[in-house]
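Listed next: structures, encoded as structure tokens.
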Structure I
Amino acid sequence: MKLDRRSFLGALSALTSVSWLHGCRTVPPAETASAGRRRAPRTRMRGVFLYPPADVVQAGQCEDNWAPHHWFTWPGNQFEPEAQRAKFERRIGEMAQPLQLDLQFEPSPLYTNAAIAAWLDSALADPPDALLVVNFWNSFSPKLKPVLERWPGPLIVYHPVGANHQLPPEYLRRAPRTQYIHSIENWAAIERGLRAVRARTAMRAAHLLRISGRAETTSETTEAFFGTHITTLPAAEFNDRFDAQALTPPLERLAREVRARARSVTDLSDEAVFDAVRAHATVERLLAEFDADAITIECLFLKHRKPCLSFALLNSRLVPCGCENDLNATLTLMLGEACFGRSGFQHNPEFDTEQNLYFGAHCTCAPRLRGPTAPPAPYALRPFFHQLPKTLALDVQWPAGERITLLKYHSGQKRLDVWGGECLGSPAAPPTGGCATRVLARMDGVADVCDVYGGPHPVLFLGDFVRHAQTFARLYELETRGPAATSPTAPVDAVGVRSSSPLTSALPPARPSGVGASNLAR
């Protein structure tokens with residue numbers, strides 16, 4: 001629904017006065033999909049359990065080679081499949097609900113080829129976004145071959161350890177568009193699959209706004225792989241709105257909040273902070289006017305209009321904002337925020353070749369690195385590093401000792417660069433240079449750190465999400481590059497590790513009075 005001008009300005013005033021305090025307009029559940037959430041239909045999945053009722057086995061009527069012996073093949077006659085099925089339906093339903101994912105399980109287990117074929121025919125007649133099969137019976141794996149052959153979309157197959165005899169089937173492990181999970185009650189692996197499906201739906205429904213200094217007119221296009229709708233506007237559209245944006249009392253309050261909660265303020269005038277919140281209001285206005293879910297702006301040469309603060313605030317709310325009108329970087333932010341529920345740090349890479357360490361720096365970083373409801377990281381305020389005038393940027397302090405994920409999507413190439421590592425913190429500047437926020441990391445499995453992705457604008461996420469990205473790539477046939485690189489048919493889910501997310505919200509404490517004080521801080 002579009003807002004009329006009066007309603008929009010009222011909502012904008014309310015938002016800008018509280019956006020820093022509460023992180024988002026309406027706080028979504030932690031780590032839920034964000035991109036396209038206002039327009040996307042609920043993700044639809046269909047699920048089924050495969051196993052024979054005990055009386056069918058005992059009557060010798062099960063469709064497998066053991067039927068003449070009335071034999072319970074693995075998992076055996078003490079697995080309690082009905083109780084296991086109830087548990088799986090409950091736990092998977094609990095995962096699906098915050099992801100806005102409608103998962104319809106068949107009311108009864110299937111155990112004949114004819115029943116499986118009828119179920120598949122029904123799914124093909126009204127295709128959901130993905131299928132989920134939970135196979136509790138060793139000899140039923142071959143019954144999935146027609147599903148692999150006929151179903152053209154993503155497929156998640158869960159096969160418990162102990163429900164298979166000896167090596168798991170290679171035709172399942174390496175099937176295209178298939179996440180084959182062979183593990184012991186591995187809820188994290190299932191959740192990775194559900195998140196990937198929901199992220200794909202959200203990306204397809206999302207609207208990305210691009211502000212370009214080279215565009216002369218407004219244009220519309222669609223990104224080929226994701227199907228994301230893209231509107232491109234001339235930079236004059238942003239500049240005109242910024243120049244017309246007054247410094248309202250709510251924006252003044254936001255400016256005071258941002259400054260009061262900084263650890264320090266270096267060489268920034270009040271005017272620079274006021275310009276930063278005016279730019280934030282301008283970005284919000286454009287997002288609302290064009291009903292967009294994400295934005296990227298050719299921002300380097302906007303002079304005092306640069307939206308670094310706005311992008312930090314909005315990415316903290318899982319509203320993806322990409323610097324420099326970089327399509328690939330912004331789509332990477334959108335994918336990561338939708339799939340991981342974390343804000344990403346678009347940056348440029350550097351390399352400490354003596355210590356084999358990775359260094360990333362840029363002007364825009366969200367303080368809420370762990371999600372929109374988690375406590376923000378400490379930050380300082382300092383000028384953008386590259387040119388005058390001295391515009392505001394956040395120097396966000398990344399926590400040492402935590403896992404990180406490096407991600408980069410390449411539009412038109414069906415490829416993801418995916419790397420994992422350990423954050424070593426944020427080195428000071430000087431002695432380092434770069435830009436306002438800096439991150440130092442030790443990357444996994446790298447003999448020469450210069451082998452890590454070295455192009456412009458990869459995206460760092462706080463947290464261990466390598467397998468999330470690999471699962472997405474597997475289900476949607478993307479090649480991955482990195483130390484654990486996979487082809488679209490390489491197995492990735494024999495085991496799983498859950499990535500946690502704090503659910504509490506808090507503000508960094510206000511600075512003591514007199515630290516970096518100015519008229520604005522009083």
Structure II
Amino acid sequence: MTVLTDPRVPVLEVSDLAISYHDGAHYHEVVHGVSFRVEPGEVVALVGESGSGKTTTAQSIIGLLAANGRVDRGTIRLNGTDISRWSDKQLDTIRGARISLVPQDPGSSLNPVKTIGAQVGEILAIHGKLRGKDRERQVVTLLERVGLSEPELRARQFPHELSGGMRQRVLIAIAIALKPQLIIADEPTSALDVTVQKRILDLIDELRREFSTAVLLVTHDLGIAADRADRVVVLQGGHVQEEGRAIDVLASPRSAYTRQLIANAPSLARLVTRMPATARPPVGAAAAEDIVVVEQLVQEFPRPGLREAPLRAVDNVSFRVRRGTTHAIVGESGSGKTTTIRAVVGFQKPTSGRIRVDGRELAALNGEALRQFRRRIQLVYQNPSASLDPRQTIFDIIEEPLLNFGAVTRPERRERVMSILSRVGLPEATALRRPHAFSGGQRQRVAIARALILEPQVVVLDEAVSALDVTVQARILDLLDELQQDLALTYLFVSHDLAVVRQIADTVSVLRGGRLVDEGPVAQVFERPGSDYTRELINAIPGRTHPAFA
């Protein structure tokens with residue numbers, strides 16, 4: 001059966017769609033009677049948290065449900081033809097040609113042992129489009145069309161030789177190769193820096209206008225939906241909460257859930273909600289002192305060639321952090337922010353410059369003195385799934401630092417672990433479970449608890465909320481603020497997301513290519529950025545100029 005184009009009907013019409021998954025004993029319905037449509041040239045955003053059913057819905061449209069998933073009822077019409085019960089063989093005739101998918105993670109979506117050119121050319125080969133040199137020329141044309149520099153070179157390279165943004169452009173080249181009528185973009189920019197994110201979304205929008213392609217945009221970020229979508233469908237627990245024009249839904253949400261999503265989205269905040277450091281009430285008697293001082297930090301790394309100059313990853317960076325405040329270090333991938341904090345926590349010795357934390361010169365510390373210093377400064381990583389040992393219980397994970405630093409009796413260890421669990425909002429029963437049993441937000445609470453068990457003065461948060469849904473992210477940010485006030489903590493907050501920085505930080509340093517390009521109180525930097533680069537970062541915040549939030 002073929003799918004015919006009819007301008008009188010929607011490109012996509014989903015009606016009363018119900019989907020369930022089999023867990024070994026029973027089928028459990030996870031999508032409950034979802035309905036929406038996408039017109040030619042229109043962008044419709046499916047919005048919701050993890051578990052809302054948005055990705056499952058999108059996967060069902062292109063026939064890529066997991067093996068234990070099934071469509072229980074409803075229809076999925078592509079140009080009026082119901083494809084909901086088509087076999088894989090039938091769906092193969094329209095995948096890529098009529099409907100394409102841009103997946104979330106380019107790292108796992110591209111074959112690491114095939115060149116970029118071979119993978120782009122594969123979609124042309126599957127549908128019998130062009131041969132030999134003609135196909136090779138079309139591949140280069142496609143790579144050029146999605147804005148890749150030196151497309152002939154990129155066609156010969158392998159995925160690991162490209163940046164995340166470049167790999168995502170390759171996936172878009174594959175998606176548009178046959179000029180499909182519908183592109184499903186499933187969180188296509190969630191792993192990218194904010195400026196790269198903007199360029200990718202601009203590219204999708206440009207291609208949509210050029211080819212009148214319809215776009216189903218799957219996202220948890222209402223800021224992106226505000227900027228990019230004509231209409232929004234809000235999902236929660238597999239149910240449609242509301243649906244309508246983006247400007248109407250975002251300006252006057254009918255459901256409490258949508259209102260909560262908007263309230264939790266940092267990019268939709270109307271103004272800086274935190275007081276600048278100079279106006280905040282002091283935390284403790286020594287609130288005015290600088291607890292972290294970094295002066296003219298230089299960090300170089302040797303290159304493979306003996307005659308090559310070393311790579312200067314951090315170049316004369318200086319900043320100060322007042323006790324009890326939050327200082328953000330902002331920049332894109334490769335800006336030097338992670339290298340900077342590794343020096344601050346004592347994981348690497350600087351090439352030159354001075355670092356002082358809580359009155360101690362790091363350069364003077366070695367051996368046991370350096371090890372004991374790390375009690376004063378603790379690190380929370382971006383990905384709790386990778387930083388928590390899956391073989392240990394939550395109790396063991398949090399207790400471990402107490403075993404590594406000094407003699408603490410077993411009863412005292414238990415008391416402190418249970419106390420910190422309660423402090424981060426986790427019930428005592430979680431202590432005996434393992435990380436896999438928890439959500440991303442819960443695992444990040446465990447990581448925070450482990451960092452706090454030694455009662456540090458400074459906590460370094462390295463992209464600690466970037467992998468979380470906006471609602472979970474908001475809860476973690478609220479928790480961090482509460483802990484800071486209660487425990488007199490100082491935060492060094494590393495992020496590429498200026499919307500989050502605007503919400504949580506008092507002061508900020510903006511890095512680019514290892515150099516400091518802007519610094520000061522957050523309100524000042526946002527209102528009067530001192531560099532074009534900072535201005536570009538601010539302008540790339542999604543949703544900030546949408547009429548619903550003007």
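What follows draws every value from the coordinates through simple rules; no lab data is involved. Quantities reported herein were computed from a predicted structural model and do not represent experimental measurements. Cβ atoms are built from the backbone, for glycine too; each structure is taken alone.
Details
- Source structure (of I, II) for distance in nm of label points 7 Å out along Cα→Cβ at positions 114 and 490, computed value 5.3: II
- Here mean count of other Cβ atoms within 10 Å over residues 418-425 is compared for structures I, II. The highest value is that of I.
- At a computed 20.4 (mean count of other Cβ atoms within 10 Å over residues 194-201), which of I, II: II
- Identity of the structure behind 16.6 (criterion: mean count of other Cβ atoms within 10 Å over residues 370-377, calculated), options I, II: II
- Among candidates I, II, the computation of Rg/Rh (Cα atoms, Kirkwood Rh), for residues 58-257 alone that gave 1.19 used structure I.
- Label whose coordinates, when Rg and Dmax of the Cα atoms in Å is calculated, return 25.2, 88 (choices I, II): I
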